[in-house]
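Next up: some structures, all given as structure tokens.
FYI, it's all coordinate maths here, none of it is from the lab. It should be emphasised that the depicted structure is a prediction, and the values quoted were computed from it without experimental measurement. Cβ atoms are built from the backbone, for glycine too; each structure is taken alone.
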Structure P
Amino acid sequence: MANLANQKTTSKPVSLRKLTMSALFTALIAVLAQFAIPVPFSPVPFTGQVLGIFLAGSMLGKRAAFLSITAYLLLGAAGAPVFSLARGGMHILTGPGGGYLWGFLPAVYIIGLVTEKKGPSTIINSTAAMVAALAVIYFCGALQLSLIMGYSAYQAIIVGVLPFIPLDLLKVLLAAWLGLQLKKTLERNGLGHTLAV
């Protein structure tokens, strides 16, 4: 009985505030996904949604960010036009570019895990977490791309990773800076509790 009580106290439910923030980030990612540019050499377009992924992980923490991305993927799988170029449907998740979308789940968890650690968040640890998350997204994306398209690992990297690195690294720097500024602004205005785990 004592063990059951201990389990109840250590496993905190996600607060209503966090659920609201998660829903807002789900919507933000869906909007950013529409800033998409198809490229002729790859089945994967340039999109803005990775910026939303980075911000969700840094602002929400691992659990609420994971919930936000899960909701995003479920909406898209159900047919809502939340994926890039206003597309939706399970075929997007199982298609050539679906691996990048699946990679969002471990990516936000990694960022949230790092940014939740005690001590002040810095631009360095935020950037490092986002670069690690980006590597996970690339790995998942290139893996599914190679399986679906029959590419070798080299071809998948050439088509599905290398062209995206410069722009994605700019998104990392922007998200790391913006995330810290937003947190400072919320704390200055007495709203830091909205980000509490």
Structure Q
Amino acid sequence: MKNIAIFASHNGSGLDAIVKGVKEGILPLNIVLVVSNNTQAKVLEKAKDYNLTCKLVNTKTDDNPDEALYELLKEHHCEYIFLSGYMKKIPSILTCNFKIINSHPALLPKYGGAGMYGRFVHEAVIKNKEKKSGVTIHEVNEHYDDGKIILQKSLEIMPNDDVNRLEEKIKNLEKTAIVEGLALCLK
């Protein structure tokens, strides 16, 4: 079993999918740590509900948050990090020492990069009248949404889909994409 940390800035909906995948025996992982940079993040409460160790790491809690994250990950013997809506750029001290996986709510390389997250992605997709969208599970490097693609799942955008409906459809698709993508990484 590999040790994984989940990083999230808000809800961390990917945590639910990973917990489910572990419980169902699909993902041979130990979720040893949940980290947020946001004191108000719902993922911290969710982690407590799952009886998982959770930590808050930001510039208010640590003089050097990047170093604090590295030490935490080492202390918990993490090999993997999964980003579930983590809104901070990942420093090279982490990208060079851990396998980091992200879920992006679009079909990269389209609609990726700085500022392209969550609802902003769906707004751009709808505005540009795209016929398809989806989810990309990818490795993380020092550039936003630039790492090797592990898995993509797509869906058709219907004429009556608005931003809210597309966001809901992508979140549902993301649940299976996260588990399938992580399973591929663990082979």
Using the calculated result 4.9 for distance in nm of label points 7 Å out along Cα→Cβ at positions 68 and 156, pick out the matching structure from P, Q.
-> Q
A value of 1.00 was computed for Cα Rg over 2.2 N^0.38 Å; which of P, Q is the source structure?
-> Q
Identify the structure, out of P, Q, from whose coordinates helix-only ellipticity at 222 nm (-39500 (n - 2.57) for each DSSP H run of 4 or more, over all residues; to 500) was calculated to give -22500.
-> P
Between structures P, Q, where is FRET efficiency 1/(1 + (r/R0)^6) of positions 20 and 172 (r between Cβ atoms, R0 = 30 Å, to 0.05) highest?
-> Q
Comparing distance in nm of label points 7 Å out along Cα→Cβ at positions 60 and 92 across structures P, Q, the largest value goes to Q
Here FRET efficiency 1/(1 + (r/R0)^6) of positions 108 and 164 (r between Cβ atoms, R0 = 25 Å, to 0.05) has been calculated and equals 0.85, so which of P, Q was it run on?
-> P
One of P, Q was used to calculate distance in nm of label points 7 Å out along Cα→Cβ at positions 52 and 84, giving 1.4; which?
-> P
